[in-house]
Structure formats: C-alpha cells, structure tokens
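What follows is a group of structures, each given as structure tokens.
Every read-out reported here was derived from the displayed coordinates using simple, explicitly stated rules and does not represent laboratory data. Values in this document were obtained by computation on a predicted structure and should not be read as measured data. Cβ atoms are built from the backbone, for glycine too; each structure is taken alone.
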Structure P
Amino acid sequence: MILTDKAILEEIKKGNIRIEPYRPECLGTNSYDVHLGRYLATYTDRILDARKHNKINHFEIPDDGYVLDPGTLYLGVTEEYTETHAHVPFLEGKSSVGRLGIDIHATAGKGDVGYCNTWTLEISVSQPVRVYHGMPIGQLIYFSIDGGIKNMYNKKKNAKYTIRTSRPVESMMWKNKF
C-alpha cells in the first residue's frame with residue numbers, strides 16, 4: 001500500500017521517515033516532491049566497463065542553468081537527504097519533467113528499507129533541455145512492507161551507497177564479484 005500525505009506526516013513524526021530539508025508545500029496527496037541538487041556529474045570515459053571503477057567529473061549547475069544534451073548520461077543528485085526505516089521508497093519523475101523529455105533514472109527507482117542518503121539520479125534527455133538547481137525533479141512514494149527486516153540497507157556490510165553525500169555517486173558495480 002502507498003502511504004498518503006497524512007501517513008507520511010505520521011511516519012515523519014515517528015522518525016520512520018526523515019526528509020531534510022522538509023518543506024510542507026512539497027507534500028502531495030501520496031508523495032513528496034524532491035529537487036535537483038547543485039551538482040551534476042558525467043563519466044570521464046565514453047566507454048564504461050562494468051568490472052572497473054569508472055571515474056566521474058563533478059560540476060556545479062550555474063545559476064542560469066545547464067543544458068543537458070542527448071547521448072550523454074548525467075548523474076544528478078537530490079537536494080533532499082532522506083532516511084526510510086520502515087517503508088520502501090520509490091523515486092519517480094514528475095510528469096512535468098517527463099514532458100520536457102527528461103528521464104531521471106535508468107533503473108534505480110526503488111530504494112531499500114534503511115536507505116539513508118541523497119538520491120543519485122541517472123539523467124538522460126531526448127532533446128537538449130536546460131535544467132536548474134532547485135527545480136522539482138521527482139517525487140518519493142512510500143510503500144508499506146509486510147514482515148520484519150533482517151538486513152536493513154544502512155547496516156549491511158556490502159551496502160555500496162551509504163556514505164552521506166551532496167554530490168552524485170558513480171556506479172559501484174565494480175565492487176561486485178562476477
């Protein structure tokens with residue numbers, strides 16, 4: 001089941017959901033709007049290798065915006081730091097963002113119970129589009145879980161994305177054994 005606005009507020013009061021900064025006007029009927037952070041990143045190499053640590057270059061979005069080009073994968077980050085201790089968070093793009101031809105994630109829309117961080121966005125565009133720091137970029141939807149949790153994400157020894165950051169984080173696929 002998806003949490004409603006009242007249920008999200010209740011879970012924030014209980015400490016099961018944390019959103020920083022929290023802005024009441026961003027709470028929707030059954031979601032919370034998140035915003036594009038100050039930093040974007042692109043990979044330094046055009047050909048990426050799943051078995052190697054692919055390096056990225058971070059850069060700041062200027063006040064007058066930054067034009068995203070098709071054919072480039074941009075890593076973005078949410079302004080909001082979130083914690084989810086008793087629900088499964090899903091990050092979806094806003095329809096207004098989609099109507100500009102912006103996809104905010106390639107595959108990683110679902111978080112895990114225990115995820116505590118900003119959200120790295122895997123941004124691609126269908127045509128050039130100018131984006132701005134602080135623009136609404138997505139919405140978090142929270143799902144109830146059934147059953148107890150044995151391995152909270154933030155407590156797993158092999159969790160790869162636990163260091164708090166305000167910048168996008170590159171793929172850590174290279175840490176997997178395959």
Structure Q
Amino acid sequence: MPQSFCVGPGMRVTLSYTLRDEDGDIVEEAPSDEPVSYIHGFGQVLPALERQAEGLFPGATRTFTLSPEEGYGEHDPDGLFQVPRSEFPDPQNIPLDEEFAAEGPDGEETILRVVEWMDDDHVLVDSNHPLAGVTLSFELTIHAVEPAPDDELEQAEQALLEREGAPPAPGAGLIQLGRKPRSPGSDT
C-alpha cells in the first residue's frame with residue numbers, strides 16, 4: 001500500500017481550484033484535468049491558501065473565504081495614476097486592460113494595468129492587483145502530496161531568499177500578472 005502524505009512544509013502539492021469573487025463569478029480556475037503544483041511553505045501561493053491546505057490529504061476538498069487583506073490586499077487609491085502615452089512602447093496602440101511592466105525609482109518592477117484613456121496625451125493606470133479589495137471564495141481539491149525533490153526544494157528556497165528583504169507583494173502566488181494582452185476568455 002503506497003504511503004499517503006499530508007500537506008506540510010517541503011511537500012509538492014498538486015491541486016485544482018476555483019476562485020470566485022463576491023458575485024460568485026469565476027475569476028480564475030485550475031480544473032482537475034489541469035491542476036497546479038507548488039512547494040508548500042515557500043510562499044509560492046497565498047499564505048491564507050497554505051494555511052487552509054495545511055494537513056489535508058489527497059482527495060480532500062475545502063471551500064473557504066478570503067478577506068481582501070488575506071487575498072490581494074485592499075485597493076489603494078494611490079495606485080491609480082496618469083502616465084503619458086509617450087512612456088509606452090507603442091503610444092498610439094494602448095489597449096484597455098493591457099498589463100505593462102514598469103521599473104520604479106528603486107529599480108523594482110511594478111505591473112501597471114491600463115484602466116482608462118484620459119485624453120490624447122495620458123492614460124490612467126492601476127498598480128493594484130486586479131483582485132485588490134475583493135472578498136474571494138476558494139474551492140480547492142488536493143490531488144497529490146509528495147515530498148518535493150531536492151532540486152525543487154533548492155529552487156523554492158532560492159526564490160524565497162531572493163524575495164526576502166522586499167516586502168511581500170499582496171497576492172503573490174497562484175495568480176501571476178505578466179506583460180501580455182488579455183485574450184478573450186482569459187482570466188490571468
């Protein structure tokens with residue numbers, strides 16, 4: 001009989017999930033036929049998600065709600081600001097909801113999402129995560145739990161060490177922002 005492990009530090013956890021907003025609309029999902037994996041205890045997913053998954057065995061399901069503070073933080077009105085169109089790679093073609101990587105004064109990368117065309121010279125961007133200020137409902141199913149191989153543990157530890165010293169980004173984890181246009185039907 002194979003040994004069964006529970007979710008805990010250093011384990012590779014494979015799970016599927018559905019993430020819904022306050023209206024019950026699905027904002028992201030990893031269906032059971034396309035589950036995701038992470039190394040537990042290394043900040044690769046939301047801390048609240050790790051707490052909810054701790055101690056679960058394969059086959060377990062759990063539904064829980066995350067406040068904005070536990071999820072992607074409160075919406076910060078100072079995260080909205082105008083940027084001259086000339087600062088963008090293609091000033092004449094700046095689609096709404098497009099995400100751009102920008103370098104801040106301290107050299108740290110920030111993701112900016114275009115939310116409104118202000119006039120011919122400026123656009124309004126939002127540096128908040130798209131789910132900031134939203135109460136979220138998670139439905140998750142644990143598919144597999146196994147000790148992570150040494151190389152994966154080393155990579156997870158290195159990534160964690162690289163993030164140390166920098167304040168944790170709200171929502172660092174399953175939902176990753178990138179520099180890409182949204183495609184129809186895409187939630188990330």
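Consider the structures P, Q: one of them gives 12.5 for mean count of other Cβ atoms within 10 Å over residues 51-58 as calculated from the coordinates. Say which. Kindly include the intermediate steps, with their values, before the conclusion.
Working: P: 12.5; Q: 15.5.
Going through each structure in turn, the value belongs to P.
If you work out distance in nm of label points 7 Å out along Cα→Cβ at positions 67 and 147 for P, Q, which one comes out largest?
Numbers: P: 5.1; Q: 3.9.
Evaluating distance in nm of label points 7 Å out along Cα→Cβ at positions 67 and 147 on every structure, the highest lands on P.
Ranked on distance in nm of label points 7 Å out along Cα→Cβ at positions 11 and 75, which label among P, Q comes first with the largest value? It would help to have the intermediate numbers written out before the result.
Details: P: 2.7; Q: 3.7.
Between P, Q, the highest calculated value is found for Q.
Starting from the value 12.5: which structure in P, Q was mean projected area of the Cα convex hull in nm² calculated from? Can you show the working numbers first?
Values: P: 10.9; Q: 12.5.
For mean projected area of the Cα convex hull in nm², the value 12.5 is produced by structure Q.
If you rank structures P, Q by FRET efficiency 1/(1 + (r/R0)^6) of positions 83 and 155 (r between Cβ atoms, R0 = 35 Å, to 0.05), which sits at the top with the largest value? Spell out each step's value before the answer.
Details: P: 1.00; Q: 0.50.
Of structures P, Q, the maximum of FRET efficiency 1/(1 + (r/R0)^6) of positions 83 and 155 (r between Cβ atoms, R0 = 35 Å, to 0.05) occurs in P.
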Inset, instruction - Output the label of whichever structure in P, Q has the greatest value of distance in nm of label points 7 Å out along Cα→Cβ at positions 35 and 163. - result: P
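Upon calculation of distance in nm of label points 7 Å out along Cα→Cβ at positions 59 and 91 from the atomic coordinates, which of the structures P, Q produces 2.1? Could the numbers behind the result be given before it?
Details: P: 2.1; Q: 6.3.
Of the options listed, only P reproduces it.
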